[in-house]
Structure P
Amino acid sequence: MYETRFGLSRRPFPATPDCDHYYPATAHEAARAALERALADDEGLALLIGSPGTGKTLLGYTLVECFKGECVTAFLTNSHLADRSALLQAILYDLALPYDGGEQTLRLRLTDFLLENTGAGKRTLLIVDEAHLLSADLLEELRLLANLEAGSRKAIQIVLIAQPEIVETLKQPKLASLLQRLVVRCQLPPLSAEEAYDYLLHHLRQAGAQAEQVFDESALEVIARGTAGIPRLLNQAAHQSLRLSVEAGNPEVDVEAVLEALTLLGLPGQVEPDSTEGTTEPGCQVFLAPGRTA
């Protein structure tokens, strides 16, 4: 691959989320801090919203790393779940617990585990990725789980990671109680042009590169602009640009290679980020449910 050609210690732009490649963008750091505070404050539910490719899953993994040793963690990456039994089975499986039996058996088994874990002074964290795929019925099941307490502590804390369409689901009257309990709701926007440029430099430097010896400055600017600052697209475009440059025998990545890479990805020009109008403002907001005080 191109790592040897450009003197890189590893692939700089990963295809899958990797905490070692986390870039501390302003909005990402604000969201991470808000979610960490919510978990430290024993909130039962929190929500992270972002359009595809903005880094939601990676941020979820950074939460797991942050609370490693403090929490027993389940991370559901697949939310295509047919019913409550399937949801409970998925949680039990990720907790390395038996997942056979009917719905009530599964619920009681999970409840017993959560109460015993909390009684032993441990915490349980459930992160549900792609939560926009969950039906209102399954979201209600999660709310009921989040209500479970042992003494004065939550028996489980849940972070929902979702695309903006979850907002429409949460507007359903049957989910009013869940919506009130989402005290922290964060949204990840695409990176600004400046941060997108710095994101590329950050990854190259982490891979041991002298960035200016690998990418022409104008090439980096074209990638940042052509991907609209979406981290997944930044990774894909930069990776393809490096590959194409090696195949062409070029000493560095130039604008021509970047434009070819963008075309291969279906991004021949300026890309506009997905609209999130009607959700929340970029960043994090704290909402107080009725009867609560700051």
Structure Q
Amino acid sequence: MELDIRPLSKSLAAEIGNIDLAKPISEETFAALRHAWYQYLVLIFPDQKLSKENHMAFSRRWGELEIHPAKEFILEDCPEILHLTNRRDADGNFIGLRDGGSIWHSDLSYMTHPSSGSLLYAIEVPQDGGDTEWANMYLAYDALPKRLEDRIFGLKAVHQFDIERNPRVAPPKDLPMENARGSIWEKRPAHKKPLTKAVVHPIVRSHPETGRRALYVNRRFTTHVLDLSEYESEDLLMELFDYAEAPAHIYHHRWNKDQLVIWDNRCTIHLACGGVPANQFRTMHRTSVRGEVPVA
């Protein structure tokens, strides 16, 4: 089967048409999908009707699935699925993670084996807000001036899940802590925090399939650079973030209901743009494919 591929920007992302992910996919077609993924980094599949089982089955074609460490936001009957929603239960409690991804990041970069790919399925889409942006980290690395490329050669950085240990991020000023339930900013006692330790990864990683080098730092999870002073580390990271998040490297996506999107976390970062009004709803299911230990 020849894929119907429509590139969506000069930097990354393509829409794949005329394929039903709920049906069996041949090895030949899947090999073509994987090739397209390596080329475009983000693939959008419109007009899908996927059960949770369909979603997980297609996700497993890409590799072993991870269970997210924030256990309160996963589905009880399908723990491989992270539940992202701003809906509440009858008691007014949020039933999922309502603002996940609201800072530029690469999924699970704080794990020893970070996610190679994420698959996000749109169940409810608001009329306003709720967009997502992806940035091409191959292009970010390629854009570095020689003096910066030489400076980061061989350097490693620490990635940490606990948002309280990130020196550069803070809750929105208009979000009182009593309204932070179901949020990444919710205060949790130590025994309820996800049990993840800080990990160290190279600032530049080589993709295991394409061989290309990509910048591998992100504003949300990368806390500091090893062997540098606090000032030097933050100064370097902020400069690298400018290249990572440069507009020329970004694809902006407006969601439609029943879309499934898969992206490569080894060479992209992404951002949930927010802006969903309180009277509108955004519900997504996400699976994460376990990746490799990053190498330079």
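What follows is calculated from the coordinates using simple rules that are stated; it is not laboratory data. Keep in mind that this is a model prediction, so the values were computed, not measured. Cβ atoms are built from the backbone, for glycine too; each structure is taken alone.
Quick check on the output: 21.3, 66 is Rg and Dmax of the Cα atoms in Å, derived from one of P, Q. Which one produced it?
Label of the source structure: P.
If distance in nm of label points 7 Å out along Cα→Cβ at positions 29 and 221 is calculated from each of P, Q, which structure is the one that comes out at 3.2? Write out the running numbers ahead of the final one.
Details: P: 2.6; Q: 3.2.
This figure was derived from Q.
Supply the structure label, taken from P, Q, corresponding to relative contact order in percent (Cα under 8 Å, 6 or more apart) with the calculated value 25. Working through the options, I get structure P. Structures compared: P, Q; top value of FRET efficiency 1/(1 + (r/R0)^6) of positions 149 and 245 (r between Cβ atoms, R0 = 30 Å, to 0.05), i.e. the largest, recorded for Q. If helix-only ellipticity at 222 nm (-39500 (n - 2.57) for each DSSP H run of 4 or more, over all residues; to 500) is computed to be -14000, which of P, Q is the source? Computed on structure P.
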